[in-house]
Structure P
Amino acid sequence: MNHAEACGRQAVRGGKLLLVDPAGIVGDASPEDCVFSTMQCLERTAGGGVSTVAVVAGSNEQAQRFALPDLVGLLKRSGRVCRVVVVVTHRHRVLLESFRRNGADFVAIMNFGRLDSTGIEEAVMRVCAEDSPDRQLALVCPFLNYSVIDARTELTVCGAYRNRMVLGPQRLRSCCETAAHAQCDQFLKPRCGA
């Protein structure tokens, strides 16, 4: 049995799960099972005993959201945790690429409107190969681009339509962040030129 298999079995068979929730969205998490900052997470994992870390990327604040991939990288390089699962509401291409680059093992897509610690724990224990960052990224249209408005707001635009088409949440969920993007007219006939 290799190290990854041993880690997976340990996590499923009662290994300790630690939630990292910088935005404080998981209201029912106990202080023993949840931390709210990078430093708290590193302190808690330094002593060992934590087999899986679930990083909840729930804030729209740019600085906070893009600091989380760095935390994933620190955790993976430390070798103190077996797996790191990122919990997000949708497939944000740039964010997923950053989590993949930093070594996240899995990505769990969850509805944050119904987010609780039990739901996260169940989702983390159910992750499989289809939840790998590579697989999640394969579902996302490569033409998605993001235009930052301010520290908390960004527009998602279609690069295949010269970044002139703003994409709403419904379109993103039904097409652009799913395999259905491969049938989109803009994807099939991109107008990337000037």
Structure Q
Amino acid sequence: MAASFIPPSAQREPRWRTATIARWQVPTQLKPWLHGRGSLTTELLGASAGVFRVEVLSQTLANIYPSERQLLGLKNGQRALVREVILFGCDQPWVFARSVLPLSTLTGRLRALRRLDNRPLGHHLFSYANMRRSPIELALIGRRERYLPAAYRTENTPLWGRRSVFHLDNKPLLVSEVFLNSFCPNGQPIA
């Protein structure tokens, strides 16, 4: 799937808010997915009865959004490895995931994160005994933000997303996940 690249500085960034202070009316069925602190990959595997796969849309060194730089402690203009994937459950696109990995994080044993291919990042994150995770932030992501690839943007309905910073070996990386309209865990559509 080809996407026209628009640098983050020219895009409108989603308005991320700490989950504890966000005042949005989150659909009841989506709350456990947005607030869950465990591995989303593990949860999606269960909700799809194991019919799960990862499709890599892109993985490249890129400029990142200002809030991503701030969360990761990067300087203006400092690039990072950005990996964008679609997580499929039951052969449907369920989640768009964007991972931002500073180059300083991709050293030592974390160098293996450069070559995930179609393997889910979540399996790696939760396998580290010393993994720490920041509080989850939420966003309602509409069409105008251009955060999602064009094929997954919706005309009228904003999509719910979450993000948090993971620390592995005291090195940060940021993971954002946006639940797509076709997200239907355990055969139940999310309203």
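The value 2.5 for distance in nm of label points 7 Å out along Cα→Cβ at positions 55 and 127 was derived from one model only; which of P, Q is it?
Only structure Q yields this read-out.
So if we calculate distance in nm of label points 7 Å out along Cα→Cβ at positions 47 and 183 for every structure here (P, Q), which label has the highest result?
The maximum falls on structure P.
Comparing distance in nm of label points 7 Å out along Cα→Cβ at positions 95 and 111 across P, Q, which is largest?
Q
Given -9500 as the derived value for helix-only ellipticity at 222 nm (-39500 (n - 2.57) for each DSSP H run of 4 or more, over all residues; to 500), which of the supplied structures P, Q does it correspond to?
Corresponding structure: P.
With distance in nm of label points 7 Å out along Cα→Cβ at positions 31 and 63 computed per structure, which member of P, Q shows the largest figure?
Q
With relative contact order in percent (Cα under 8 Å, 6 or more apart) as the yardstick, tell me which of P, Q scores highest.
Greatest value across P, Q: structure Q.
When you work out distance in nm of label points 7 Å out along Cα→Cβ at positions 87 and 119 for each of the structures P, Q, which one comes out largest?
When distance in nm of label points 7 Å out along Cα→Cβ at positions 87 and 119 is calculated for P, Q, structure Q comes out on top.
Where a number appears in this text, it was derived from the coordinates with a stated rule and is not lab data. Keep in mind that what you see is a predicted model, and the values were worked out from it rather than measured. Cβ atoms are built from the backbone, for glycine too; each structure is taken alone.
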